[in-house]
1. Could you figure out which one of I, II the value -11500 for helix-only ellipticity at 222 nm (-39500 (n - 2.57) for each DSSP H run of 4 or more, over all residues; to 500) was computed from?
2. Figure out for me which of the structures I, II the number 12 belongs to, where relative contact order in percent (Cα under 8 Å, 6 or more apart) was derived from the coordinates.
3. If you rank structures I, II by FRET efficiency 1/(1 + (r/R0)^6) of positions 28 and 124 (r between Cβ atoms, R0 = 25 Å, to 0.05), which sits at the top with the largest value?
4. Suppose you compute volume of the Cα convex hull per residue in Å³ for every structure in I, II: which one lands on 152?
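Laboratory data are not the source of any read-out in this text; all were calculated from the coordinates shown. The structure displayed is predicted, hence computed values, not measured ones. Cβ atoms are built from the backbone, for glycine too; each structure is taken alone.
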Structure I
């Protein structure tokens with residue numbers, strides 16, 4: 001019965017797509033339609049390839065070259081990249097970015113007539129970064145925050161604290177999973193791992209600071225205010241890509257704080273250090289010393305869940321497979337999964353959906 005309802009829900013979304021002025025569906029194909037009457041030329045960049053629109057009257061129309069749910073695109077007007085107000089805007093690749101969203105197969109990321117949680121912004125002045133920091137919190141519906149478990153959830157390089165709740169739609173997923181009885185409610189804290197540290201009046205990227213900020217500032221501040229978490233058994237941490245490195249390092253250095261771990265399209269070793277693009281301030285090499293925590297025989301007793309996953313078309317898959325040997329050599333017990341897809345939200349969304357149903361059981 002539940003599968004039938006999801007099928008009907010997805011079909012309704014497809015019908016809604018046909019009625020949307022931005023999208024047209026015909027013969028099983030999806031077309032993007034934009035208003036840009038005065039443009040001489042219009043194209044869409046997806047990946048590294050340009051796809052030209054065709055002008056029909058006052059509209060420009062393009063058959064979409066993809067059918068995946070989440071797709072970052074750039075609209076080019078007369079050769080100039082622009083942000084289109086007709087498409088959703090997220091934060092990716094270090095800046096605001098348009099994306100196109102199509103119906104997902106199971107409908108878990110679409111709005112349903114269920115109780116909805118809240119997204120809350122928190123601001124604080126960090127003594128560690130000497131800068132104002134912003135956090136996004138998801139609080140589940142119909143329950144007080146006091147006593148809830150909490151997951152500290154990190155984004156990837158070039159993204160920000162809003163990424164999991166915009167492109168990732170983690171709040172919509174949580175609402176639907178809670179309403180379906182598939183998970184117990186828990187809170188989520190999403191911080192900005194692209195830390196800008198103020199030094200001599202200038203802001204420089206220093207993402208290595210995030211672990212210290214989380215442990216010394218964010219966690220105690222929020223858990224005091226909202227009364228969630230409060231113990232290892234009620235805390236988890238997860239992250240994608242760069243956020244997976246931050247997760248690995250933090251849980252290895254502070255296994256006493258967390259009981260659930262998620263490493264999405266992720267790494268055990270920090271491989272993006274030492275250049276100006278990825279580090280405004282090059283951190284002192286720790287020689288991956290935090291991984292020595294996995295040598296402790298007690299390591300497997302620290303966590304209820306240790307989930308590591310990646311897409312089968314991810315360009316970092318060779319590194320992931322290399323790190324299988326680290327896991328095996330150190331005897332770490334994990335749940336490991338390979339999804340179909342690349343280094344993008346079409347993998348990270350189902351990664352989180354599966355992980356959310358494993359933790360805080």
Structure II
């Protein structure tokens with residue numbers, strides 16, 4: 001017993017010393033941020049490429065639709081603010097954009113793997129592979145423009161690409177697609193393949209000069225309010241204590257475990273890179289588990305949209321229910337809701353989550369984002 005206690009004490013002291021050393025690291029002073037992902041961090045790509053966001057999206061902070069699937073800011077907006085950057089402009093948005101401190105390549109509905117679906121069937125042309133190709137083009141054209149015009153006001157300087165932080169939040173739509181095909185394919189193999197595709201794109205960004213990577217795993221997809229809201233009288237074991245669908249969360253957990261293992265492998269393959277794995281699943285699940293304690297309504301309630309008895313009218317749209325036209329508007333107080341539209345989070349929830357992850361509380365290694373360029 002004394003030996004075991006001694007080992008535990010030694011382990012605790014090692015962890016404590018490592019934690020204190022991480023806290024003493026100097027700030028990285030990133031000159032730019034480049035983001036890749038899906039609708040959880042899309043700040044205007046899909047709105048510019050296809051259809052603009054409908055009101056009441058953006059009502060809380062921007063007071064108008066701002067290309068975001070929320071009433072206000074996203075987690076990436078709070079990350080940018082924390083690092084001293086303005087809001088990131090979407091790469092393909094040509095109106096009022098500035099890329100001086102980075103660019104956002106994230107696009108709604110995006111996946112890591114290519115899907116055999118069109119945009120109108122829930123697919124997207126902006127898979128992660130395309131996003132990294134867009135980044136390659138952005139970097140190459142920026143360098144060419146500098147050489148020709150010596151313009152420094154709207155674009156990152158060439159030397160800043162290697163000093164920038166590269167943030168990634170993608171995978172939820174891949175898991176959703178795998179859930180839709182449960183029983184028709186080997187889900188374990190599919191998830192492994194998704195993670196392999198992700199690792200390849202990290203390597204591609206590394207070849208482009210990226211050295212600091214802040215990587216979010218995927219959230220508890222079984223806790224999306226549109227699912228929880230429409231789960232009635234479930235059989236024993238189908239949902240957990242919070243009303244989240246267990247098998248869907250189990251698939252997200254498997255993806256997250258394999259993603260974390262892939263990050264560990266990438267650290268050995270890219271020894272001069274810093275890769276931080278952020279457990280968004282745990283951060284979001286903590287909020288959902290403590291919704292009322294944290295001042296929110298029940299996590300299964302949806303602020304904007306109509307989702308009753310299998311009928312869905314998405315936020316900002318009109319539809320006919322029982323012969324009556326309904327406009328799916330927003331709730332009176334979005335700040336009291338976790339779910340904005342059944343799939344995406346409100347600004348209040350995004351702020352809550354951002355405040356929990358930015359200091360490294362959910363990170364491996366346990367390091368805040370402002371210090372994440374260091375390779376402990």
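1. Working: I: -6500; II: -11500.
This value belongs to structure II.
2. Working: I: 12; II: 18.
Of the options listed, only I reproduces it.
3. Working: I: 0.00; II: 0.20.
Looking at the calculated values, the largest one is II.
4. On the way: I: 152; II: 166.
Computed on structure I.
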